[in-house]
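Given below, in the form of structure tokens, are the structures.
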Structure P
Amino acid sequence: MLSKQSELIGEHPNTGLFFNWCECEDTTSTSTKKHRKLTDKGIDRNVLIEQLADRIIKHHLSEFKIKIFERKKSILDKHNFNKYVQNRMPFPINEDKTEKGNLGEIILAEYLEASSGLEVLIYKLHHNPNIEQSMKGDDILLFDKNNIESKMIMGEAKYRATPDKAVIMDIIKSLSKDNLPISLSFVWEKLYELGEEDLSEKIDDLITKVHSNNMEIIYVGFLHSNKKVSTRIETHLNSDNENLVIISYGEDNPNNLITESFNRAIERIKS
């Protein structure tokens with residue numbers, strides 16, 4: 001029998017990065033608490049960092065930007081290419097808080113694609129005009145590309161070195177059942193600009209349906225913190241949104257994962 005968490009966001013992946021990386025436990029659910037606990041399975045650290053660096057690059061760099069970097073690499077010597085990259089760094093390097101938020105969004109998006117089968121249609125970070133600042137709007141929106149109106153997931157990711165009640169309350173507030181996705185217009189516009197006119201039109205139609213409360217939305221929070229995070233969520237998660245699932249991932253020195261992953265992504269685009 002599927003857990004309520006699995007009914008809402010799918011079962012924990014049985015292949016790929018998250019299968020290799022994380023043990024999963026869907027804790028006992030109630031009408032006010034649905035929590036999926038992820039813990040480190042013992043994956044090789046270097047493998048994990050490489051995999052996360054891949055995804056950092058994927059979420060920050062469009063195909064166009066990657067081609068530009070590759071072209072410059074072919075015509076500049078190593079010193080001048082490194083200087084070129086440094087002046088056009090596609091990742092936040094001066095704002096530690098933005099790095100933490102971005103990696104949380106990336107992990108949540110990739111996890112939900114693997115568990116639910118839904119897709120991120122627009123990589124929001126491709127369109128950030130200021131990479132050192134977080135973008136406004138919903139952290140993550142996922143859709144069934146083949147049937148846009150069938151299901152949508154709205155996600156919010158947070159990082160805390162030490163988890164507390166306040167951050168859990170922030171997630172619950174952000175993912176209240178009264179909160180509707182405010183980034184649908186952004187997704188619609190970017191799809192149109194990318195030439196995905198049919199898909200863009202379906203998102204345009206969806207906007208009316210969502211604002212008429214005629215579509216069920218699944219809400220998912222993600223909290224990356226230390227090993228106490230799951231206990232804190234079990235203690236403080238109390239929401240009247242029956243479609244809310246909070247995913248936790250806890251580890252020793254959680255900031256190290258962020259720093260190592262971004263450093264490796266920077267090395268990769270410079271090499």
Structure Q
Amino acid sequence: MKNKTIIMFDMDGTLTESRQSFDCKTLQEALYQITNKSLHIGIITGSDEDYLKEQMGDFLSKSPSRYSTHLMPCNGTKYLQPPNFAHEDFKLTHDVSMKRKMGPENYRKLIQELILSQVDMSHEGVPLTGHFINCRGSIINWCPIGRNANTEEREKFMEIDRSINLRVRVIDELKEMLKQKGLLQHLTIKFGGDTSFDIYPKGWDKTYGLRHFYGWDIWFVGDRCYENGNDYEIYQACEKQAYVSTGPESTVGIINNILERIGSKK
């Protein structure tokens with residue numbers, strides 16, 4: 001394990017546009033340059049395995065880089081090792097349970113509070129669709145407008161959020177609600193993508209994914225590196241080897257910079 005190097009990437013807003021498919025034309029060559037230099041790629045995201053594989057598509061099934069790509073859904077609380085051969089898929093070797101960590105009673109109470117939530121989403125124009133709670137085993141994703149929202153509805157919510165800082169208000173209300181029920185002490189709440197919130201046990205932020213690479217030289221690239229963002233803790237942990245991306249094209253330039261810095265170390 002010693003002396004290996006991995007560049008970890010957030011997915012939404014870094015390798016892909018939010019909830020969009022990976023654009024091979026923009027990033028595939030840059031990612032290939034990483035593995036061509038015998039370095040490793042990590043994809044660490046709050047999304048679950050199914051969303052990760054759906055969005056990254058052909059890159060994970062056909063790219064020669066797949067054999068040096070490590071998948072870390074749910075902030076790395078799930079870890080899938082890269083395949084060795086073309087016919088193999090990524091292998092799940094680590095998985096933890098939020099329900100077991102919190103205890104069944106507290107976990108049930110949390111789900112009930114989210115279902116009965118009194119958080120104010122009554123602002124004029126906020127769309128409400130369906131699939132509000134997504135339980136991912138080690139993370140709960142709560143989307144007040146519903147994960148069934150289409151692109152137009154998501155854009156509408158994001159415009160409202162930008163104009164009145166709606167999600168900051170919502171996250172404060174959610175924290176107060178869970179605090180009153182004695183649940184907040186167990187939990188961390190972060191922005192999950194553009195329309196939702198990730199809720200998970202304390203310590204299960206993206207720094208969890210670092211546990212799989214003890215002794216490695218680790219670099220990180222993400223977009224939500226501010227305090228309520230789900231890249232904040234790992235960005236802080238990686239210090240001078242962490243970068244903020246503004247999207248896939250920005251990530252290409254960051255990769256080139258990282259490779260230059262790694263090359264200068266040798």
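Which of the displayed structures (P, Q) returns the greatest value of mean count of other Cβ atoms within 10 Å over residues 6-13 on calculation? Once mean count of other Cβ atoms within 10 Å over residues 6-13 is worked out for each structure, Q has the highest. Which one of P, Q has distance in nm of label points 7 Å out along Cα→Cβ at positions 166 and 238, as calculated from the coordinates, equal to 3.1? The structure behind it is Q.
Could you figure out which one of P, Q the value -15000 for helix-only ellipticity at 222 nm (-39500 (n - 2.57) for each DSSP H run of 4 or more, over all residues; to 500) was computed from? Derived from the structure labelled P. Look at distance in nm of label points 7 Å out along Cα→Cβ at positions 22 and 182 for each of P, Q: the largest one is in Q.
Just so you know, all these numbers are worked out from the coordinates, no wet-lab data involved. Predicted, not measured: the structure shown is a model, and the values here were computed from it. Cβ atoms are built from the backbone, for glycine too; each structure is taken alone.
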